[in-house]
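Below, each structure is written out as structure tokens.
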Structure 1
Amino acid sequence: MSIITLTSDWSTSDFYVGAVKGKLLSRCGTSHIIDISHKIQSFNTTQAAFVVRNAYPNFPLGTIHLLFVNTEPSPEKPCLAVKANGHIFIGTDNGVFSLIIGENAEKIIKLPLNTSNPHSALDVFCDAAAQLANGADISELGTELDTFHVRMQFRPTIENQTLTGSVIYVDSYQNAVTNISRDLFKKVSQNRNFEIYVQSKHYKITSISNKYSDVPVGELLALFNSVDLLEIAINNGNVARLLNLDTNSTVRIEFKDKNN
């Protein structure tokens, strides 16, 4: 029995989610259809990639992931089915694949498209998923390509005694997730004291918490979350809204000499 996941920027107030589920059930009725998220910001492929990248490894191998975010195809951005890490991802070639799996694709297939119908991508995605769920090999879906569009990810920079990163995701609690990993932080910090500045030197954090309740309610904190990325939060508060944080907002860590 196959598993098909859905990720979209549709919310759940329109008919689109129901229509896609209906199409899938009509063509592969024994499949399990799982919603990852339908609350992606409109056209925000970076947010979609972050959500899927951290969700898909928890699904069984062979799961099919449909990415309904910024899906309008063009000659430069065709619809693709991409096999990687034992999973199959179906979406438009808008950079989202590289943000999810890097450049580690095992197979890339360009899906046929009805160019006279601007909404045909939805049918194409569902058709491809149904064929796979019914036993087709990914190679049977279309024309094999060598590569897809690669979108560069912003990486933290290290200069002198400063590690500078950026916010890459704001969750539903308005916590700000950065691109600074636990491993990178440990490598640069070498157990030195530090000060974390959020946006400017007006907001400063000098320790890493293990949980939100380590600081009083309303206080600013930093911790490494479940995917080992540095997260900025306020205990029982909405840090992104209160500090006007969004994706690409700067988070800077200044490390002190060990004798300071």
Structure 2
Amino acid sequence: MINEALRIEDLHFGYADGESSSIDNRKNILQCLGLVRFMPSEASEEVLSGLDLILQRGETLCIAGASGKGKSVLLRIIAGLEQPTKGQFYYFGEHIPNTLHSPLEIAKRGVGFVFQNSALVSNLCVRDNVSVPLYYHRLGSKEEIEDRVNMALDLMRVHAEEKKFPHMLSSGMQKRVAIARSWAMDPKLLLMDDPMAGLDNYNRRTLVPLIDNMRAMFKTSIILVTHDLQIARELDCNLCFLEGKKLSQARRFEEWLESEEPFAKEMFRNLHEF
């Protein structure tokens, strides 16, 4: 497992009766700070059943699939934001038992998370949104933290916006700030929940190379949930689908494009012309 960033074996997860899968921004933030966590409960219906996943160090993997199949849930479980019903988890070769499966413990292993809605703190400016987690976890002196923040703002090209508040930013800029905040924590594994969702073509074209640069420069392992299948082609990475409560085999974009599997043909139905 030396070269593995992540290994999941036999993952099962389901929500209890009446439990909602939605998580508001405040709870997201509290969970990332390790102040709130989900506790396991008796599941009424499994969302994920017997799921396995292996991600190599420095690898980028796109996960796609129809809406409501559990893609975002899978990312939240990996980040410790939800408790698995059953399963074995290994982060960079270290086994994390389910009794320790919490946001704070997993963040200590170098796992970062970028929420689909960015989850920026509305009353903090861009610079403070990026720096707060570093100060909270005491990751260096003030000078070291500020240097790290400057690097993150430069990497995601949002330094000019550092004094602005989230409501003053476009959705594309908010996504960049959210990625900068996660990158500033120096993640070895970065989880990204549909980062292109809601972006226009310009912001999408801008964000894809920024993600690719981060991967190339820092060898960050990345799992990216997406509805935009072209991203796998543009990032030149493997793509798999969440189907039947499990992950399919990971393949290249072109292989999936020619696949005869029914779910793949449905997902690629509008892309065969490209």
Structure 3
Amino acid sequence: MRRSWFLPLVAGLGFVFLYAPIVSLVVFSFNASQLVTVWGGFSTRWYGELARDAQILGAAWISLQVAVASATVAVVLGTLAALVLMRFGRFRSRALLTGMVTAPLVMPEVITGLSLLLLFVWLESLIGWPAGRGMTTVIIAHVTFCMAFVAVVVQSRLAGTDTSLEEAAMDLGARPVRVFFDITLPVIAPALVAGWLLAFTLSLDDLVIASFVTGPGASTLPMVVFSKVRLGVSPVVNALATIVIALVAIGIAAAYIWMRRRMREGRE
């Protein structure tokens, strides 16, 4: 049977639609011209300009700290929520907990950001914490919606996991904590890595929620880039985006290699 040309054509057009803008952005980050749409020759001057831009570098450092902290806390809380929902069977308030965990997935970011802002203002007037808006409030806000994605990823992994090993370990006298660290945790490790990377990316990319809960001196990288783009796209932004793309690609490749190695070791 002759292979149809329609599916490869549609797939090719889809890849072009998705990745052609990214490729053009990377190409024009090496453009000598100040006009981002006019090629003026090959140059790395904008990477030098980026290295001297204190505002962007400071915002990038803040975003990195926020993303790492948010992803780490989100993995811990999301994993605990997934374990409760998947391993504790039916209990009172299960539906309420499920709704609370999954609500950030469907809640508009504007509503989430506004509600968190009102919460922080109310807490500050009531107990004096948090004192103003800054990195702490941004981290709390990002954990709030990132843990929902982590919980979904870990739940999917737990749903396909055989519980016979855990039950056998407990029959032999192992405590639940020992069973979790020796059996459950290694089994769901790929999901934890995937959840951490997803939460890290979502936190690093967030603009709307951070705009509500941040304050002076704590502007994240997306906020700084958005403010610069409103005044006109600069080739410095292209250079910054290229570096981010390279770092993300390296991280995804490293995580993929690590997960494949763990899966191969598990089969052996």
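Taking mean projected area of the Cα convex hull in nm² for each of 1, 2, 3, which is largest?
Values: 1: 15.7; 2: 14.4; 3: 21.7.
If we compare mean projected area of the Cα convex hull in nm² over 1, 2, 3, the biggest value is for 3.
From 1, 2, 3, which structure was helix-only ellipticity at 222 nm (-39500 (n - 2.57) for each DSSP H run of 4 or more, over all residues; to 500) = -10000 calculated on?
Numbers: 1: -6000; 2: -10000; 3: -25500.
Only structure 2 yields this read-out.
One of 1, 2, 3 was used to compute relative contact order in percent (Cα under 8 Å, 6 or more apart), and the result was 24. Which label is that?
Only structure 2 yields this read-out.
Taken together, the values in this text are just the output of simple stated rules run on the coordinates, not laboratory data. Note that this is a predicted model, so its numbers are computed, not measured.
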